[in-house]
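Nothing in this text is a laboratory measurement; each read-out follows from the coordinates by a stated rule. Remember, predicted model here, so these are calculated numbers, not experimental data. Cβ atoms are built from the backbone, for glycine too; each structure is taken alone.
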Structure 1
Amino acid sequence: MKKDKNIKSYTAAELKAKRAESRTDLSKVDAMTDEKLEQLIAEDEDERSLQPDWTKAKLIFPQAKQSVHLRLEQDIIKFFKAHGKGHISRMQGVLKAYVDAHRTQTK
């Protein structure tokens, strides 16, 4: 594979140091009026195509969740809790992925 001259490799420490270096002058941004910010955004070529079309937006309410009592094996609970807060949400995510995978198989 040909090496691309634009691709650079960094260690984790180098990336952390780069993230700490902000090139944004926040005091300058805070001092600008809303009109000036809008003007700068309008003049930026990268921002021109990012105007969302809100006329086709749909309001979608999340489905209500049902509370259930579920008895699980201790090793399953320990596994999910070992990854920190949100273990119930992660468990639901695994179950949802399973359901979605099996729904597509039956169609």
Structure 2
Amino acid sequence: MLVGYQAEGTRGRALKEGATELKMYGKYYKVKATIREITSLSAHADQHEMLEWMEKIKTKPKKIFLVHGEPQAQETFRVKIQDELKTEVLIPKLNDEFILK
């Protein structure tokens, strides 16, 4: 049983997409299960809920870093935040460095 969102690159996503074997600890194992999914139990807020939350922050941040989510969703959310909150939004890549003042 898969509960909630299965992120790209995870074993859960592989199972959801019909993988017949999974690699764990360097070994491959056959999938001998029927996979079912419950999508309604995710604990994450959606973009609309997160924007509502950010709008309530009294002292607006100068920059927002998006560090969670799949690339296409991050980019869509980056544009929404910038358009609605007029705040710079960055999507850092591995090993990026930033100086915060």
Structure 3
Amino acid sequence: MSIENTIKDQVTAHPVVLYMKGTLQQPQCGFSANAAHILSACGVENVFAVDVLADEEIRQGIKDYSNWPTIPQLYVNGEFVGGSDILTEMYQNGELQKLLA
């Protein structure tokens, strides 16, 4: 299976997918920690988190898949939402809570 197909399967099989550095319990960068904190603050319990540091193919593949150069990346219901800055903005204005409800 190609890395693109693997990623497509991940983002379509789970309602909320976060590609991040580290894990939800132990983020390995501030931006990933911010994204994990925001999802927790929104009450999301079932996040499928993918540690891009554990797999270089996924790390580069997700950037190609989304055409977005940075990590973390959030997908909701198969759609790319954005990275840390976008999540912060959406959370602050209430958009993210509506999207995740």
**OP:** Using Rg/Rh (Cα atoms, Kirkwood Rh), for residues 9-48 alone as the calculated read-out, with 1.10 as its value, let me know the right label among 1, 2, 3.
**Re:** 2
**OP:** Using percent of Cα pairs over 22 Å apart, single out the structure from 1, 2, 3 with the greatest value.
**Re:** 1
Original post:
With FRET efficiency 1/(1 + (r/R0)^6) of positions 25 and 65 (r between Cβ atoms, R0 = 35 Å, to 0.05) derived from the coordinates and found to be 0.60, which of 1, 2, 3 does the value describe?
Top reply: 2
Original post:
A value of 3.8 was computed for distance in nm of label points 7 Å out along Cα→Cβ at positions 33 and 57; which of 1, 2, 3 is the source structure?
Top reply: 2
